[in-house]
Structure I
Amino acid sequence: MPEDAETLSVTELTREIRDVLEGHIGSVWVEGEISNHRLQSSGHQYFTLKDAGAQLSCVMFRGATARTNVRLQDGALVQVHGEISVYEPRGQYQMVVKQVQAKGKGSLQEQFEALKRKLYAEGLFDDERKQPIPRFPAVVALVTSPTGAAIRDMLNILTRRAPWVRVLVFPVRVQGQGAEREIVRALEVLGDAGNFGLPAPDTIVVGRGGGSLEDLWCFNEEVLARAIATCPIPIISAVGHEIDFTIADFVADLRAPTPSAAAELLAPDIGELLRHFESIARTLKMRVNTMLDHHQHVIELTAKGPLLHAPDRLLQQAEQSTDEAESRLRDAIRERLQSLADDLMQKQHVLAAHHPRVQLAEAVHRSENLAQRLRQGLVHRLDRLADRLESRGELLKHIGPESVLARGFSYTTNTEGRVLTDAAAVEGGAELITRLAKGTVRSVAK
């Protein structure tokens, strides 16, 4: 190193880099998709802003958070305004966000939601199609990365809590392009383990540790979701942290919040198991002793009873009981048959009363009665009308013109038949016709 060369400390170099970034770039608007969002108890928010080619660490302090009405969450596509700076303790450049405005949902989140809706509509999330997880599995298969923290945690818990469980580790990649294909292949092999010379697992755990939406994306691929749904072995999905959800979680037979939780579920604590078995042993022993005491009591009663001294008497009692039961059965059958016969007779009477011939005869009889009543009614009605007609005729004779003429009255008409009531209206020489009770008289007016 030249003697006149300046040597910088890490802090000094980091500060110079910060000055260059802050002075050269300054305030800027950036658009991207949010991932790995964290809200601290202090009110500060940390997240990563990314696109297809790069990602940018961001921090939004509590004061700026209070001034925005946009809710930050993974998958949201936003436009942020702030300054590029350097976080010196880690030597990491970041953006200090001052303002946020919504842009819409990010592409990955849109893909996640679209696939979720599609598989839900097909019924892949239904509880009815999910298999129960065995409580005490003998063989457990772990499909995960062989170098991650997840495999170490699960093996530690399984060997400590359930050393009798046989563990198969199927190493796969759990991140990056093509990782989902490796997991699918693992499920295919384990689902047909016998043909590959492997012990058949009672259950399979598919999982990995936490990460961003991009890190966990292989567990959101449709091909893996369908492989999980069709696997003949119950599958536990243990992907990420408790707040992380993937499509694999919804399709699997059971979701565990973390890989460690999945291992604890499959390996109940050995101390708890011992206490459980001791309780079962005590209960079994108590029941066995109770049963032995009961049988001993029966034997003692038998030794003291008539079975030992007079077995014929017991046989005679049984025969007598049989005879009584036979008599009761015979009486019951006789009563039942009589009841059925009475019921049959009643139904026969009802059927006979409703036979078509009987119904037809009754209908004919009713028709004849109605016809007779109709004839009688008509005759009676005609007689009454004849009497009324005769009475009206007699009345007409008494008040009619013939009766008036018979008493000496007459009436005169002209040749046209019009009755004359005023002599002044008759012209001289007019021909008149006078009708009497008997005959008519013709005259000429003067």
Structure II
Amino acid sequence: MRAPRPLALALSLTAGLLAGCGPAADDAKQGGSTPPAAASSSAPTKRLTPHDPPQWFDVRGQVPLPEAATKGRTNLAGQIRGGGEDLPMLLHDATAFVVSPTGVQVIDLADGRTVGEESARGKALRQDSDGYVLPPVLAGNEVLVPFLLTMPASGTYAAGAMVELVAISTAPPYKAAWRTTIKLPDWALQSSGKVQVAAIGAEDGTAVVTVTSGDDAVSYGIDTASHALRWTQPGLEAVQTGTGMAVGLLHVEPLTSVPLGVDLATGTEKWRGEKTYAAIMNGAGPGTVRVAGPQVAQTADLLLDVTSGKTRAAMPPGMRAVSCTYDLSQTLVCENGFAVAAVDATTGKLLWALNDGDQARRPPRVTAIWHGRVYGRGAGGPVVLDARTGADMPTKPEAAPILVNPYVGVVLDDNRLFSYPAGG
């Protein structure tokens, strides 16, 4: 077999691996465009069977998801800006936690019922912030949901902005286990650009939340037992937690950052990398982050150990501007619109690549990556690839999902999200 050609250097940084991706409408419509009627109270409870990873999706079992999941997020072509990984929802077992700027709905993925709801205790910081909400994160048996809210003026204190962090139980009735609020710097209220908040993760009793707007950033460590603020790191855009660390990019100059690792419990700086212009950082596996920037040197695209900041491996040449997503197993899958490739998350070795112009095979349009599988649309319709070898899996998947877990694939159809039962 002919060896794959190296990936061409992308012309610009991609916003995300799944940017502009989404299945064509005809994928979802194979199962009919009309959602199934709600089950009567006397009907037997529907159950989903897990398959890890799914090989196909039952288009006949279409279940509609709340419109909050796509509000403000689709472009004129009916695609999700930023891709499925940026949708304001978390799949957990057979439920979906769908977040809006002021609340969260818990959806039973078997039948589409809303089985739980919680609301923020305040007014949204921006009225047009639907498209800026990021997905919540799972922390043990709770889902952490941060809300950006206004802090009304009181007495001699001026109005401001705050984060309310709500921890929602993953067990029925899916109610808030605890809440806490943190006052934000003045720039969060005064910024004319978009302001985003993200729950990064939690470990050993500390949850990390980060807020960004342009070159401004701040990260917080919150005690999950007492719900008190443990530490504040101005300028830090946290990206990942793990092995007792919180790691991210410290904004030091306009468009310039340095990789930074801080102690998760105290926020104390443990290591600092080199200044990088237009740097990007993404999680690349347990205890590993990828840091890349548009420098001339090939060493500007590295996999770093989060505990020390030291280089674990270098990424293959020519991939600095190519966005990669960790499959939560052992592989980074990279895509830039002209090619798809896979890299070993431990060694940085290029495993395979498909490029436009290859005679035998063409790269699919990637829509989701999960547990050793690459989902997308190929020349003949929806496809599933083995993330380690790039080989087409033999089963026709029926749909190209933008989010996947063992129970369902989430598919975009006519600007609306639907979940389909997973099969394998």
When distance in nm of label points 7 Å out along Cα→Cβ at positions 67 and 115 is computed for each of I, II, which one produces 3.9? I
Check the numbers for distance in nm of label points 7 Å out along Cα→Cβ at positions 211 and 355 across I, II and tell me which is largest. I
Suppose you compute percent of Cα pairs over 19 Å apart, for residues 163-258 alone for every structure in I, II: which one lands on 43? II
If Rg/Rh (Cα atoms, Kirkwood Rh) is calculated for I, II, the one returning 1.62 is structure I
Could you tell me which structure in I, II was used to calculate relative contact order in percent (Cα under 8 Å, 6 or more apart) as 9? I
One of I, II was used to compute helix-only ellipticity at 222 nm (-39500 (n - 2.57) for each DSSP H run of 4 or more, over all residues; to 500), and the answer was -500. Which one was it? II
If you work out Kirkwood radius over Cα pairs in Å, for residues 59-170 alone for I, II, which one comes out largest? I
Among the shown structures I, II, from which was the value 3.7 of distance in nm of label points 7 Å out along Cα→Cβ at positions 75 and 243 calculated? II
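Here, each number is a calculation from the coordinates, and none is a lab measurement. Just so it is clear, the model here is predicted, and its values are computed rather than measured. Cβ atoms are built from the backbone, for glycine too; each structure is taken alone.
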